[in-house]
Structure 1
Amino acid sequence: MKIVHTKSDVRAAVAAARAEGKTIGLVPTMGALHEGHLSLVSGAAEACDFVIVSIFVNPTQFGPGEDLERYPRDLEGDARKLEEIGAHLIFAPDASEMYASDACTVVSVRALIDGLCGAYRPGHFDGVTTVVSKLFNIVTPDRAYFGLKDYQQFVVIRRMARDLEMPVEVIGLPTVREDDGLAMSSRNLYLTPEQRAAAPRLYQALQAGAEAARGGATGDEVQQIVTEMIAGEPLFKVQYVKAVDAHTLHPMDGNPGPMVIAVAAYLGDTRLIDNITVEG
């Protein structure tokens, strides 16, 4: 496995792989890799001949006061993990490699970013789609893999690729969880022992909401059930709980299709997100 830091080196590696008839898989990450990330790499390795993992803490998707500077970084440790599971190349650029000093182009998927996390993190998804579109153009993958823990991000990137005729299959893989149900996240490292003990309440509340939805509860009723259960743990501060259409991210409004129950909540200064899908 190689680590490269420039666009030209990635393109040369992809060209060599293509010359050998290999298919290219891309797993975009911000590093501090955990089993959730590694499951994406394993999924890519099962379907693709040459797997590239990008590691880039993208400054344009962090808002003022967010955790850009303290976001965990461990390229050496990440490289060891990736080599063990068979990744072929790490692309680890710095910000100047990814963004020209006078860059002024932004990719925005307007219809899908106003609700859920987008309502509380203005500009976040424009940063995500801009950097992912750049990665797609640099790497030219056949398939790209994203975790469904950030369900809105997956839907937004999938729509971007469709709308802009990007020749890449955007694949979402299931959330990987700790034994107690907490969704794996690099930000879990921020939690104190007391907060970590309380954190599984998030997924427990989602499970309760999903059970209610299967029993016929409306979207509004599901949101109330989940909110009240999370709020029962005093360490949590709920930011939002929404029951939305799995495809449009709009309120259900009687739609019989699949529902996604999505939540964002704070434990101290740490923002956690999670979701669960209820089939129609």
Structure 2
Amino acid sequence: MTNKIPVFLSSDNNYAPFIATTIASICNNTKSFIEFYILDSGISEGNKEKILSLSNKFDNFSLEYIFIDSQKYFKNFRSISHLNLSAYNRLLIAELNKKNKKVIYLDCDLIVTNDIAELYNIELSNFPIAMAKDTGKSEEVSKQLKILNIDKFYNTGVLLINCEQWHKNNSTQKLFDTEAIYRDKLMFADQDIFSIVFQNNCLELPSKFNVQYGADDIVIRHFVNVYKPWKTNYFMVGNKVVPLSNFEDFWHYAKMTPFYDELWTNYNSNINQNMLTKRMSIIAEKMKEGVAR
């Protein structure tokens, strides 16, 4: 059994409650000791104390904050849509802690529902990285970025990095060089860059390690796009209301954190902000009740 698993996470102050929820989900389902490295883009001391208070509930983790000055490292990079410069923090992971031969990176809009060691123990061989496909992108991305095969477009919310091969391939420099070349064409920020650099040198992860929509076999559930369980319990497919998968699972782990009351208050405020969202939420609840029966 793996004794220690290094897991990198990245957050600014706004996402501190979600990073705590992700940590709780990992610790609750994993037997191994987790060494968390948090790429810190401005988390307040008060929120750091709240995250650390998870040690009152779990004894299988340590925390180390690594401050990342995004304006310094990524001053010429583009912020795209809802993604700010901290989205590029993951480009630096292999440079930040040279003792680790292999590391995991996770976004904090996800929960882990089974032992994270199942991901960490995957054999990377000579691949510098393992990623799962992004299930929601079109051929337009492939054409604009000159990715030969749309199946080579990856989601960067879950990364398994082979640090030795990463350094051998000079991957960090390649990522920075590629960003500069494609800066004006990027559509999905860091995902575009990783997909270009690693399109022919990536071990494809089984989808269960980065489930972006509903599935039965899940190790990691990633709440992609705008459909976050702290904002909504449904999403729309055309005119059809569809219940958000793993909504209850997210709140199960959120309740383990000191941010629960704040998150739940904000969620209810968001749902009740107008009659339409409230009505759609009620429909989603009734649909789930019907399935449960």
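Quick notes
- Among 1, 2, structure where distance in nm of label points 7 Å out along Cα→Cβ at positions 9 and 217 as derived comes to 2.8: 2
- A value of 1.5 for distance in nm of label points 7 Å out along Cα→Cβ at positions 177 and 193, calculated from one of 1, 2, originates in structure 2.
- Among candidates 1, 2, the computation of mean projected area of the Cα convex hull in nm², for residues 65-160 alone that gave 7.7 used structure 1.
- Answer label among 1, 2 for the case where Cα Rg over 2.2 N^0.38 Å, for residues 97-232 alone, calculated from the coordinates, equals 1.05: 2
- Source structure (of 1, 2) for distance in nm of label points 7 Å out along Cα→Cβ at positions 185 and 265, computed value 1.1: 1
- A value of 1.0 for distance in nm of label points 7 Å out along Cα→Cβ at positions 33 and 145, calculated from one of 1, 2, originates in structure 1.
FYI, it's all coordinate maths here, none of it is from the lab. Quantities reported herein were computed from a predicted structural model and do not represent experimental measurements. Cβ atoms are built from the backbone, for glycine too; each structure is taken alone.
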